[in-house]
Structure 1
C-alpha cells in the first residue's frame, strides 16, 4: 500500500506528530509512551491514532498484555490438587501472582523470566485462566510508506 494524496490529507495533526517523532527516533521505538509527543493528547487518543496509522499502512506495532487478572476458572484451578494442574510451573506462578486482583507483568513473581512473560500470559488468556484488562502498544516501526510520506513533504 502506498500513501496516496487522499491518505496524506487524511492524517491528523496527532498522527503527523507520532510519525515525526518515530522518524526522529530512527524509525523504531520500544513503547508508545516512550515517544516524546509534544502535541497535548491522552494515551487513549494516541492509541487510536496509532491504530489509524497502522490501518493506513504508515506504521506497524505489536501489543503486549499490560494488565490482567484471574478468571473464575483460574481461581478454581488454584484450589485443585497439585497433580491435576494443566499448567507449567511458570504459568502457575503467574496465576498465584494475580490472586489478589489486577496486576501488570512487572508484578509477576521474579522467578518467571521477563522474556517469557508475554508468551505465557497469552497462553493463559487463550486457556481462559486469566482475563486481559489492558494492552500496551510496543515495538512501533515506521513502514516504507510512512517514511515516503515525510520524504514527499
Structure 2
C-alpha cells in the first residue's frame, strides 16, 4: 500500500520492520489495557543487535528498549525456570535478578515517536480491513501448495 517506483529495497525492508514492530505494539497495548504496567521492553536474540531496529521499537512503543546479557531468550528463560524449580534459586525473580543484566538502553526519540503515532491508526485500520483477505490467501496457499 503506497508503494511506488521511487521505493527501493531499503524502503521495503524498513516497511517490514515497521509492520512487525507495529504488530508487537498491538500486543504491548493489550498488556497495558490489562492494567499491567510496562516500564521497558527487553530484547534478546539476533534482532536485538540492530541499533536501528532498537531505536525504531523504542519510538513505536514509546518505551525504553533494553537489551540483556542473555541472547538465547526462551531457552535461557526455561533454564532459569528449571533452576528455580530445583531450588538453585529461591524463586524465578531471584534467578532473573542474579543472572540477567541490562547491556544497552535505547530511549524513544520524541519527534520520531510522534510521527509513528500518527501512522499507527492507519496500520490498525488497514490490518482490520485486510484481515479477511489474509485468511483467504492463506487458505488458497494451503490448497494450492
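Read the figures in this text as sums done on the coordinates, not as results from a lab. In this text the structure is predicted, and so the values were computed from the model without any measurement. Cβ atoms are built from the backbone, for glycine too; each structure is taken alone.
Tabulated results
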| item | result |
| --- | --- |
| Structure from which -21500 was derived, helix-only ellipticity at 222 nm (-39500 (n - 2.57) for each DSSP H run of 4 or more, over all residues; to 500), options 1, 2 | 2 |
| Label whose coordinates, when relative contact order in percent (Cα under 8 Å, 6 or more apart) is calculated, return 23 (choices 1, 2) | 2 |
| Volume of the Cα convex hull per residue in Å³ derived as 128 - corresponding label from 1, 2 | 1 |
| Parent structure of the calculated result 11.9, given that Kirkwood radius over Cα pairs in Å, for residues 56-103 alone is the read-out and 1, 2 the choices | 2 |
| Structure responsible for 1.7, with distance in nm of label points 7 Å out along Cα→Cβ at positions 80 and 96 calculated and labels 1, 2 on offer | 1 |
| Among 1, 2, which structure scores highest (criterion: FRET efficiency 1/(1 + (r/R0)^6) of positions 72 and 112 (r between Cβ atoms, R0 = 35 Å, to 0.05)) | 1 |
